Structure I
Amino acid sequence: MVQIFLKNPRAWAEKALTDADLESFKSLSRCLPVFAHLSYLPNIAKIDVDERHMRGFLHEIDLCKRLGVHAMVVHCGSRPERDEGIRAASQAINRALEEFDISILLENSAGQGHWIGGTIDELSAIYQGINDHERVSLCLDTAHLFAAGYDIRSWEVWDCLIREVDSRLGPHKIGLFHLNDSKTDLGSRVDRHWHIGRGKIGLNAFRNIVNDLRLKNLMGVMETPKVDNMDEENMKTMRSLLSPLMSRSFS
């Protein structure tokens, strides 16, 4: 599988797709499942503060429609007034689902600054404000979980986390993993991804995660720093942790 940005993730400028873009993408999507990731500037927790946030969000979902991408990973946004931010995030997703045939994966945050979605409680609050639960699930980022205070090095903590998701949102509501080690300490609330097994989380936690039978059909994306040949090394490391009984796709 592959996860991609559909436009420059650090700019507001809209993307105009050419016929060549469409043809190239069709070739890619015939080979691999494709997930889109919302770019960094649209903040769905502030759609009532600045119209650019909703407009940018809808533009990228329209790109998904034109390219035939059926799922988008979305950050929950940042806002000092957390209750207002949670309501705005739910409203943004409701509008997107009303206007487009798309599935949304809410990504948990590291809890940095005023970012929303650092706890299952906040993710659940956003989810409960969404009308169409069938097309909404979670994308759990391991580095963000750890930075937000979930000590996923412990099997007991990991097990309780998965049970809490099932209890609060319902079964089968984890749709994707971002599998990243963390360069920062437990509860740091600082989002710094690192190479698998070389950060503060460590190999044993990832061994537990990728061999959790409850999650055996889920795919995972690594978003580790792009240096030297570390993409290949991270992939080898993840595959080495898999039990022979497990079949899983990483990218």
Structure II
Amino acid sequence: MTAQAQRRYQDVAAELRALVRAEGFKPGDRLLTERQIALRLDVGRSLVRDAIIMLEVEGLVQVRQGSGIYLMEPATDATVVTDDIGPFELLEARMVIESAVAGLAAATVTKADITAMRDALDQERQGISDGSGDYSGDRRFHLLIAEASQNGVLLRTVTELWDRRSRSRMWAQLHSRIFDDTYRARWLDDHQDVLDALRARDSARARKAMADHIANVSATLMQLSDPDDPGFDGYLFSTTRALKAL
């Protein structure tokens, strides 16, 4: 994959800047809705969302939840995003890679691996119940699956994806406007489905369970961070689309 393909959201952000200039928007103006931008630029809403998050980080727009996207006065010391990965771009990559890893791990997983994964889910469950906002059990569970695949290249790849998430300014910006964390219990249920498939050594089931889980994560984050009408069911990449890339 080329650097340009990895950062398609930056192209969309540039097109959006050009659109703002062409339409004569001024600081304080409410911009087009995400749906309108997606239709105008002929791209999916997840790609538009990444572009908007990038412009938020750079201080060029302000997202007001349920109200819309507003143009800001550019700051002289504005941050320029050049090396980040869009949250939804990252999730799509994780869906393709981690679903395949889960399928492979189902054939190689050991009893010790299963025990460690159970411990990770207990850690995740504790983080949810005490409201600490601790996601370390979540990360640990996913990395343990990669480790269970017994493939060092895949383990390094999955670890790098999670490390990119941890240091991503765009990921932090996305979560800064999500205040409902009840979704984490649903993700824990997803993790249990993945673990059950691994215990059964069912590769197809494990692969699908992981793909479904990451699709659920993406759909939930899209809904909870929607700057437009929360009732609008915007375009999301589907499990089917991602799995066809395998």
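Structure summary
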{"quantity": "Of the structures I, II, the one that 1.2 was derived from, the read-out being distance in nm of label points 7 Å out along Cα→Cβ at positions 94 and 158", "calculated": "II"}
{"quantity": "Of the structures I, II, the one that 14 was derived from, the read-out being relative contact order in percent (Cα under 8 Å, 6 or more apart)", "calculated": "I"}
{"quantity": "Value 2.6, calculated as distance in nm of label points 7 Å out along Cα→Cβ at positions 38 and 214, assigned to which of I, II", "calculated": "I"}
{"quantity": "Which entry (I, II) yields the derived value 5.0 for distance in nm of label points 7 Å out along Cα→Cβ at positions 30 and 206", "calculated": "II"}
{"quantity": "Parent structure of the calculated result 119, given that volume of the Cα convex hull per residue in Å³, for residues 22-101 alone is the read-out and I, II the choices", "calculated": "II"}
{"quantity": "If helix-only ellipticity at 222 nm (-39500 (n - 2.57) for each DSSP H run of 4 or more, over all residues; to 500) is computed and equals -12000, the structure in I, II", "calculated": "I"}
{"quantity": "Top of I, II by FRET efficiency 1/(1 + (r/R0)^6) of positions 70 and 110 (r between Cβ atoms, R0 = 25 Å, to 0.05), largest first", "calculated": "I"}
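A short reminder: the numbers here are calculations on the coordinates, not readings from a lab. A quick note: this is a predicted structure, and the numbers were derived from the prediction, not measured. Cβ atoms are built from the backbone, for glycine too; each structure is taken alone.
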